[in-house]
Every structure is written in C-alpha cells, then in structure tokens.
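Since every read-out is calculated from the coordinates, none of them should be taken as a lab result. Bear in mind the structure is a predicted one, so any value in this text is a computation, not a measurement. Cβ atoms are built from the backbone, for glycine too; each structure is taken alone.
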Structure I
Amino acid sequence: MQSLTTSVPRTFARNVTALLQRRPLLRAGLATGGHYKLPSAYNEANRHYEKNSPEREELLSALQSLRGQLPKKVSSVINGQEVVSNGQTLETQMPSEQDTTFAQYSSVTSEQVSEAIESALAAKQAWQDMPFNDRAAIFLRAAELVSGKYRNELCAATMLGQGKNAWQAEIDAAAELADFFRFNVSWAEEIYDKQPTLHSPGQAGRTDWRPLEGFVYAVSPFNFTAIGGNLISVPAIMGNVVVWKPSPYNIYPSYLVHKILLEAGLPPNVIQFINGDAEMITETVYKHARFSALHFVGSSDVFRSLYAKSGEGIGKKLYKDFPRMVAETSGKNFHLVHPSADISNAVKHTIRASFEYAGQKCSACSRIYIPKSASEQFFREIKQELDHVIVGPPEQFENFTGPVIHKAAFEKITSAIDAANKDAQIETIYGGTYDGSEGLYITPTLYRAKTVDHHLFDRELFGPVLIAYVYEDAEFDSLLDKIDQQGGGFALTGAIFARDQAAVRKAENRLRYAAGNFYTNCKTTGAVIGQQSFGGSRSSGTNDKAGSMNLLMRFTSPRTLKEEFGTLNSVLYPSNLSEGVM
C-alpha cells in the first residue's frame, strides 16, 4: 500500500480504492496489525495576533492576497471533478463592503445532484471497508493542514466572507476545525473499542459498528467554518459517504475545507460538494431511496420543514430505512445574574456573549435578568465597557463587532430595532442605531423591558440585540420558572452568575431543561471541543451533542454478532427430561 504520508493525495485515494477491491488480500495483510492506538486528541493552541507580531503580519498578507483574487469562483465537486452548471451565476457580497463581490458560483441541476448521490454510493463499499487507522490518518493529516499550511488562508476567507474579526476567525476556522477533526477521530476509536465484556463459557459476542446503509445529507450554516467540517467529518469517519451543501454565505471557506480533505488523502467521491438552490437540492435528495440521514445546522423553522418532509417519505415507504434526523438549530439564550454575583465579571461576559461576531452565534446571549440591587451598577458598567467596543471592518484589528451577514439579516434586525426604539414598554440603555451605507453594521444594542412578558424575550433576532429585565431580588425563585417558560421554545444555552452556591444549585436544577449547555460564571458562548459537548433540545435541535462520541454514534447502525465454539448435544433441556432418562 502506498504510504499514508504521500504528497499525491489523489493517487493515494485511487490506490486505496483499487486495493480495497481486493479485500481478502488486504485483510490477510492486516492480520498482524494488532490493536491500533491513536495519538491523544488535544485542543489547538490559539494565536492572538498582537500588534507587530509575525502571526498578524502573516494574516494581513493572506488577507491582501485574497482581496486580490476576488471574486472567488467556487465550483461544485461531483464525482471527483469540479463542475460548473450552465445556469445563472450567483454571487455573495462581502458583509463589510456590500459593493464588493466575494464569491461567485452556479447552482447544480437536479441531474447533477443525482450524479453526486450515485457517485457517493459507488464509493461507499471501498470507504467503509478501509481500515479505521487509514481513515483516521486522513482526518489527522487534515487537522495538521488546517492548523499549519492553510491556517491563514482559512482565517482570511472567514474574515472577508463572513465578517469575522481575527480572533473570531482564529477560534473558528483554525482551532475549532482542527479540534473537530482530531477529537472526532478519537471518539470514533472509543466507539469501535466498545465491545461486549461478558461471555458465557463456550461462546463470545462482538459489535460491528456499521455505517448507515445509504448516504448522509449534510447542510451547514454561514456562521462557522468549523461546523461544516464537523457535519461532514462525523459521518465520514464512521465509514459513511456524504452529500454536502454548504450555505452560500460560507461557500468559499467550505470549498477550502473540502480541498484540504482531498489533499489529506480523502478518496474523491466520499464527500460530494454541491452548491445552489437549497429547495431543489433537498427535493432531489429526499426522493432517493438510500437517503439515510440528515446532518443539519441552521434555523429551527427550516429543520422543522426538513423533519416533516422526511416523515412524508417514510409514510410512503420511500426509504430503505428510517432516515436519522440530526440537527442543532436556533436559540434565545439567557444570562441570569444573582444578587451575589460579581457584577463586573457578569458585565464583561455578557458583552462577549451578546456582541461578539455581531450576535450571530446560535449560543449568543440575547436575554438577561438582572437583580434590582445590582441593576444600577450593571447598566453603568456595561455602558462604560461598550464605549470601548468598536464596530467596523474585520481587517482592522481594533474592531470588536463586525457586520451582519447579508441584507436580509440586516433588514430583519434593524426593523426590530426601529420598532423597539418606538416602544413605550422599552428603555434604550445602549445603541439602537445602525448604518448599512457600506457595510452592514449594527451598534451593540441593549434594551430594558418594563415587563418580563415583552415579546423580545421570545423572539430570536440573530444579531447584536440584548433585552434585559430587572427583577426584585426577592423574586429570584419565581423568576426561574419564567426563564424556563420564555425563550421562544428554544433550549440551547444559559448561564447563571452568582457566588451563592445554593443559588447556583437551585438554578441548575430548576432550569434543567431550559438549556442543553448551562454555565456558571461563564458566558453562554463558552463551549470548547473536547471539554464541553454542545447542543440543545426543545426547538433548539435533537441534542445529539456536537463534540462528543454520542454524535458519531448517530451515524452508525450497530450489528450484534454471537459465536458458539462447541456443539449442541440435545434439543431438550434438562427440565424436559423424564426422571431417570439420560
């Protein structure tokens, strides 16, 4: 077999595929391999891009280089080939410069979607039969490419295409993406290691962690480059093949992720990369009998429609098996400040949770509950801190908050701001302004509602808008029920800030189903791969926990095997025998 360190990944992939077609010989050759132990997973160290540092200069150079290549033309990749449809060319604009086209692409046809599906299925047998250590090596090599060779290119693409500043791009497109690849491989190893340990004399059992029988449809969002890498790597590592449709507003960084996996040695047809009309692509996918799973991150409403659509196919007995629905969706996440809290700490965490990346994180804090005894200090300090927060283009490193992703998002959020600015039930504490003349910029905005029942405590805006309610200190206990009931039916993240441990325990217990990720004295955007798995329930998704072994198990269909080593001497049991009969 060609070495896994080859620098010619397409040749490597072809050789592996050809070799796997001679499976009996391959298996014989691996018989002396023993139990393969992977290197331990670890979190990628972050670069901080301090002024005058070499890493900042490298990133600036990558940004300058990328600007010179705009607009980036992005092809779909089907059957191992880059393809361009004959349809109309579509464009995405830079959110920080609406007059600048960032990427151009064209929509695939339904015939090309079908070709992608069949190409993936044709590659399935060879891929699932590839020894796990070989599959693992591909993704571990990809992690090194992400954290090394392609780091600045990925960050630059994420900054210009999605409007993230250097730090937000670093923790996403570099560190978290590499973390997903490393930890997903490690969790796969844990799953394969889970075998029966109790055996009766003369027999033994084992578990075959089969991949799903068909293909996986992955749909990724605009806001995290790493999420796309996770949506495809989780099923692929377990031996599945994937048809991947990324958001058009993350199309070029996603293309880079796919390119990196191919360079790392991924056989070309294991993951198909398709762009274009989401409704048409989904319609084609959902008509196929071997559609086995949806892996989705996006809005709750879209997921509901996709879930319901799969039910229609199930009802018509269209599919070979019951497709798995795996999703993480929307949130209306909360900070709860207790009277015992370190208020200054709560203020700083709230700004980061609410206004980093213009509030465009599913985990972002968008509602907060503040005790009356601390409200004056909280509002005073948050205004002081926000005065130091600069809104502007991501390439200027001093900017903390960048633009929102596109005009539709800008108009949705600013319409809500316009209405709130006129609402007699709301007091503007900070912000309430915006400017879309060049980039799509919204000032970090904090409102104080006069009533806890204001509709903004239930409406997800996905932008830099935070609604606050000041409660009487003595109402803390009863407020817990209200927090649990509010939030638009979502249950993704939440946090309490308190030094009173009894209050922490009470909130943690009473808000048990209000958030899938609950934090104490930490912002709601605090999850780190390998340290805190991520996901929520209710209308926030299926809570399969990205960043955990549990998510990978959703893309397996286990088979139980049992073998007896002796022979059966009689059909009858001892209890069936008459007295004295042997």
Structure II
Amino acid sequence: MGIFKKLNWFFKQEWKSYVVGVFFLIIVAILQVVSPRVVGIIIDEIAQGTLSRSSLAKWVLLILVSGILQYLFRYIWRMKIWGTSAELEKILRSRLFKHFTEMDATFYQKFRTGDLMAHATNDLNAIRMVAGAGILTLADSISSGGITLFTMFFLIDWRLTLIAMIPLPGLTLVSRILGKRMHKSFRKAQAAFSDLNDKTQESVSGVKVIKTFGEEEQDIRDFEARTKDVMLKNKEVYRTDALFDPAIQLILGLSYALTIIFGGRFVVEGSISIGQLVSFISYISMMTWPMLAVGRLFNVLERGSASYSRIEELLEEKSSIVEKKESFPSLISGNLDFQVEQFKYPNATEASLSDVVFHLEQGQTLGIVGRTGAGKSSIFKLLLREYDNYEGRILYDGVDIRDYSLDALLKGIGYVPQDNFLFSTDIRENIRFADPSINQEAVEAAAKLAAIHNDVLGFPEGYDTLVGERGVSLSGGQKQRISIARAVVLNPELLILDDSLSAVDAKTEEAILSGLKERRADKTTIIAAHRISSVMHANEIIVLDEGRIVERGTHQELMHLDGWYHRMYEKQQLEIKLEGEDA
C-alpha cells in the first residue's frame, strides 16, 4: 500500500472526483445485493404457494430498476475514477518531460534514450493503473465485499456467514508472499524492456551504418537475444500473476464447500429456508470478485510501485548546472574572456582543458584548430554551460557566464554542432526553430547567407519540403548549411561553428565565410575546424593539443612559426593541388 502514500499528493488534489466516484461505486454495490435477495424471496414464495402475478411483477420491476440504476451509476464512477487517473498520467508525463529538458549532459550520458522513453511510456501507464484500477479495485472490493458480508450476516444467518469466511485469512498470506515476488519480477521486466527499447532506437537510427558494414544478421541476433530476455522476465511476472487466481479460487471453493455442508444442515434443521440458502450461495458467488480483486489489487499496486520507484529515481537526478536565484537577466553582450585553468569531464582522470586563455573583442572572430580530441568541442561545451565544474572563469562583458540566467546566456548564442540535428518537419520550420514568428524574408536571408537558398528552391516543395527524421532526405552539406541558417537567423551575439563547414566545398565555404564577415561585423564568432581555410581570416587563431594552447596568432604569424599550423596548411594545400590535377 506504500504506493498510495507516494501518490497522496495527487489524491489530495483530486479528492472530490474520487469521493464522487467511490460514492456511486458503493451505491452500485448496495444495488447488487438486491437481485439475489429478491430471487430468494421469490423461491420462498413459490415453495409456500403464496406467489401471485402482482407480487411477481413487483419483484421483477424491482430487479429491472436496480439494473438500470447500476448501469447509470457505473457510468458515473467510471468517468470519475478512470478519467481522473488519466490526469495523473498527464501530470507525471509533463513533469518528466520538463525534467528531461532541464537536465545536463551528464544525465544523458548516464541514461540512454530508449531507457528514458520506456520510463515515459510503460512506467507511467503502470502508475496510472494505480490511480484508476487500483482505487477502483480497492473501493469496489471493500464496498462489494463489505455490503455482501453485511447482508449475509444480518439478513441470512450470522453462523453460516462466519463458517463460510473461515478460509479468508489465507488470502492475506498468499497476497503478501506473491506481492513481494511480483514487485521484484516486474521491476526486472521493466528494466529489460528499457534495454530493448534502447536497442531498437539505436538500431533504427544507425541502420545505414549497420547496412554499410553488413552487420544486419549480427544486429538481428542481438535484438532477438534482448527480446528473449524481455520475454523470459515477463514470463516470470505472468507466472507470479497466474498464482493469484488459483489460490483465490481454492479459498473460494473451501467457502462453497463449508456453505453447502453447514447450510444444508441448517435448512434441514429449519434454521434457514431454501430460498435463503440460494440467496446465500448467490452472495458467496458475489464474493468471488472481491476476493479476486484482492489478488489483482496487489498485482496493480506492485507494478505501480516498481514503476513509481523508477520514475522517482529519474526525478531525483539533479543537474549540475544550477541557475542562481539572482542571475543576470540581460542578454550577453560585449567582450568575451575565456580563462579556464583546468577542466575535467565527470569521472575523468585527466584534464580535457588546461590553461586555455583567450580574449575576444566584440565583433572579432576566433579560429580554433587542432587534432581530433584536442579540446575544441570542450571549449564550446563550457561556453554553452553544459558543464560548470571547471577551475577559472568565463566572462562576458566582465560578468561570469555562471551569473547570467540560462535564457540570457543561451539566447545570445547561436551554435552549429558537428552532428547536425534537424527536426522531422519542413525546411522553413527548421530554420526558424528558435523563433517560429520569424517571417519568410528573414528565413530566406539566413538561407542565402548559409548558401542553401538555391538548393531549397530546387526542391519541388521549396521551403515546405519535409526533411525526414534527423534530415535523412538531405545530403550532409545541405544539413550543415540549414543548421548554419538556423543559427544565424537570430543574429546572435556569439556564433559558434563547430567544424560546421566540413561537408561543403571550398567555393561554398568561402561564400559562407564572406557573408558571415559582412553581416556579423559587430558580432563575435568562433570557428573550430580541421580545414585551415575555414579559420585563416580570423582575428586570432589558437592551436590546441591535448587540451592546451600550443600556438596562437594570426594566419601570417602562425605560418612564420613553422609549427603544427604551418605543416597542416602546407599539407592541405598540397592535397587541394593534387585533387585539382586528378580532376
């Protein structure tokens, strides 16, 4: 019953709906005992020879009215109880989704996408069942069972009632043992489903890679193994669930046997009439549902409890990125000072950045180059406040970015990541994603700046062209340029291009960079690239190696140093020359 305590906040919030629902549930339970009692009276009148046409019509009308009222009142309590339980699912789903949007990068490294989706579907459904089927079963079993027992005790025979109820304590013992087993097995089954869900999501997303390397059979075998694991764990759940009904039927059978043995003796002795015995047996039959309901109740509660525990674990996760109560509300503006003495990723043993310091005047461009894994993306993650656990400071106009509100900081930054993510909507909506009110003229201006406008006009649907999931219908270069248009359409104070020109040719790259330089003369830009041509016109260029700045200066200054930058530039120029000769 601990799950009811956990959901106490919701029951307090929706108590009126539950009171109305339970009230009509009790009325239905009272009406249910009418028909068996009327049937018993009719049998006794037949046995005594006193049944008349008018009395029969009266009893039949009473049964009919009782049935109509039960139909009406059942509709009311179903609407109140089941409808209100859907409200709980809505609240928890909204709370969970909001929590997902507030969590930091560490959270998404810890929890896989498929696992989070399983929490947001199967687990929430199991919790909804507690507020719906759980409340219904609890109230119905207590009201139906209690009223039926009351009728048996006071209107039939109290001795026979006590005898028939002798096997009932066994029900408590069975429910307690099987309930614990159900909680454990259902939690394992949900975890297995989360694992399968994650596998499915990963395989669908990476289907091109799987096909490219010819790993379809291996992936199918892996999927089948996980499916089998889910099946086996769910079989354990069903195996435990299947033990409830037979145990309850056994207890109920013992009650029937005791009723027939002792009830028959009481009829012979004249303590009760044959009609009363028939009514009593009908009431025993009516006790089937309350007794079965106890088993089902424990099933629903244990499933809900296991799922709620999983949801609680997620909601208890705290983001390491905490916004100060009195944060700076104005959008970022001015000069940028990056002064990071050391930064380590959570659980990492070695620093990803060490003594990385640079100063950017408003309107300047910084180029960052270096080998893969040198620390370029780490700089951007700190600027975007994906991590705050670094030694040093990052200042915008003299204000630490950790003192800005997250909205003020992030709305002032346009970021184009390496893996260009597009939403499964049309091109226009992808470009104006940050502000759906942006007009078509601004959308086209951004597209022209990103050198994607002519490509879009070549599509049959133009800007209404659907890009598919993650932009699957577009080429790599087209996805990159749409991502750039999405970032520049707001003309952000700081534009970050994280190797965002790698999939475009040199001519297109030059057109984009020239357009950015012209339009963003008073805005700050940071470009990280492997291709030297992307950064050679920057006001300053820094070369990273193992998280440290090993070279810095303008293009000409770095060429005179005759270091890594110079060697890489010469190598790339040679590659371009050889490609031209091959063409």
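Could you tell me which structure in I, II was used to calculate log10 I(q)/I(0) by the Debye sum over Cα atoms at q = 0.06 Å⁻¹ as -0.34? Working shown, then result.
Details: I: -0.34; II: -0.53.
Checking each candidate, the match is I.
Here helix-only ellipticity at 222 nm (-39500 (n - 2.57) for each DSSP H run of 4 or more, over all residues; to 500) has been calculated and equals -12000, so which of I, II was it run on?
Working: I: -12000; II: -20000.
Attributed to the structure labelled I.
One of I, II was used to calculate FRET efficiency 1/(1 + (r/R0)^6) of positions 109 and 197 (r between Cβ atoms, R0 = 35 Å, to 0.05), giving 1.00; which?
That value comes from structure II.
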